[in-house]
1. For relative contact order in percent (Cα under 8 Å, 6 or more apart), which structure out of P, Q has the highest calculated value?
2. Which one of P, Q has helix-only ellipticity at 222 nm (-39500 (n - 2.57) for each DSSP H run of 4 or more, over all residues; to 500), as calculated from the coordinates, equal to -3500?
3. Quick check on the output: 3.5 is distance in nm of label points 7 Å out along Cα→Cβ at positions 20 and 76, derived from one of P, Q. Which one produced it?
4. Can you spot which of P, Q the value 46 was calculated from, given it is percent of Cα pairs over 23 Å apart?
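Where a number appears in this text, it was derived from the coordinates with a stated rule and is not lab data. Because the structure is predicted, anything quoted here is derived from the model rather than measured. Cβ atoms are built from the backbone, for glycine too; each structure is taken alone.
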Structure P
Amino acid sequence: MRHTPAIVTSVSSTILAANGGRTFLSLQNLSDTAVFCTVDGSPATIVTGYMLTPNGGMVLWDSEPTVPRAEVRCIHAGEGDKSVVATEATR
């Protein structure tokens with residue numbers, strides 16, 4: 001498992017590159033503001049993707065073939081920078 005801390009801003013940005021060997025993925029919001037993430041490489045908006053609720057909201061994929069392998073992009077609608085931790089495993 002590899003844990004990647006990421007800074008999320010109010011502009012859609014990549015927090016994880018695409019990874020064809022990904023076998024596990026989780027995203028956890030460590031901030032005080034909702035964060036929205038897409039896992040198909042498309043730009044994140046505040047109305048698309050998975051909403052990670054503030055203070056620990058999380059989503060995970062742990063069984064193939066449902067584990068997303070595309071680029072992961074996130075955004076938030078608050079002020080300043082927010083923190084998300086992405087955890088992935090690869091074969």
Structure Q
Amino acid sequence: MEPVYKVLNPTGTRTAVDCKPCATRLDSLAGKKILYYESEGARNFMPLLLQTLRKDFPTGTFDLVYFDTFGNSTPSDQEKTYQGYIRGVGW
């Protein structure tokens with residue numbers, strides 16, 4: 001009798017999820033109030049990006065917030081007053 005092999009699909013089974021649209025994107029950062037998050041894992045590239053954004057968009061306001069963890073998962077009422085967010089996390 002020949003052996004019988006059972007093969008499993010490594011991709012698993014996909015279940016349906018409710019999809020939500022992404023937040024609308026700003027057409028420009030010029031004149032906008034932006035909350036700029038930086039974490040300890042992104043200290044090698046985020047300061048340079050902030051410097052470049054301030055140079056390229058001098059009328060924009062970039063408020064820096066530093067987190068040594070991932071930070072909040074949902075924005076606070078104060079954070080909701082900003083028109084955009086930039087967040088860098090890396091290790």
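1. Details: P: 49; Q: 39.
Greatest value across P, Q: structure P.
2. The value was obtained from structure Q.
3. This value belongs to structure P.
4. Values: P: 14; Q: 46.
Only structure Q yields this read-out.
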